[in-house]
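Colleague: Take a look at the structures listed below.
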Structure P
Amino acid sequence: MISNRRPPLTPLAQEALDALVNALPSEGELTYEHAYAILKDHEDLEQPAAEDIIEQLYMRGHLYEVEGKLRLTDYESA
């Protein structure tokens, strides 16, 4: 049987996700540049590291892309 549960995130990825959630604009989406800036400001991640974290969140289903912008899936803090 396949579980619908996502594997737990690393502490850094969870902190990054929390930072993105807390900075999410009212329209509910972020540009990649805005997401990188948030991770730089809140987690002190340079763009290559921020790109890796965003890719992890995307691959695990926490983020998805619509017309070149990032959106968060239903979010529950761990």
Structure Q
Amino acid sequence: MRNLLALAAFCVITFATVGYFQGWYMVKADITSDGKRNINIDFNTKKITSDIGKGTEFVQEKIKTIEENEKKNVKAPE
């Protein structure tokens, strides 16, 4: 159970870090005139979808090249 919680925390932290540097979301903190803090998080869903699509294509192409290399390296049985 502890390992699952650690894995979940790792995934959340990784998503937050990568997403911030990729521009997937922006966090804005303002202080209103009456002294209250206002925090806004804006998600750029088009960019997230586009980047995930690019990542999926990249992984699929890598898998294809690995499979092709494996087929070339397999020797015929004697």
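Nothing in this text is a laboratory measurement; each read-out follows from the coordinates by a stated rule. Given the structure is predicted, the values throughout are model-derived calculations rather than measurements. Cβ atoms are built from the backbone, for glycine too; each structure is taken alone.
Colleague: Of structures P, Q, which gives 0.80 when FRET efficiency 1/(1 + (r/R0)^6) of positions 50 and 66 (r between Cβ atoms, R0 = 25 Å, to 0.05) is computed from the coordinates? Kindly include the intermediate steps, with their values, before the conclusion.
Modeller: Numbers: P: 0.80; Q: 0.50.
It must be structure P, since only it matches.
Colleague: Another question, if that's okay. A value of 31 was derived for relative contact order in percent (Cα under 8 Å, 6 or more apart); which structure in P, Q was it taken from? Numbers along the way, then the final one.
Modeller: Details: P: 31; Q: 18.
It traces back to P.
Colleague: Next question. Ranked on percent of Cα pairs over 19 Å apart, which label among P, Q comes first with the largest value?
Modeller: On the way: P: 29; Q: 65.
Once percent of Cα pairs over 19 Å apart is tallied for P, Q, the winner is Q.
Colleague: With helix-only ellipticity at 222 nm (-39500 (n - 2.57) for each DSSP H run of 4 or more, over all residues; to 500) coming out at -22500, pick the structure among P, Q it was computed from. Spell out each step's value before the answer.
Modeller: Working: P: -15000; Q: -22500.
Value -22500 for helix-only ellipticity at 222 nm (-39500 (n - 2.57) for each DSSP H run of 4 or more, over all residues; to 500) corresponds to Q out of P, Q.
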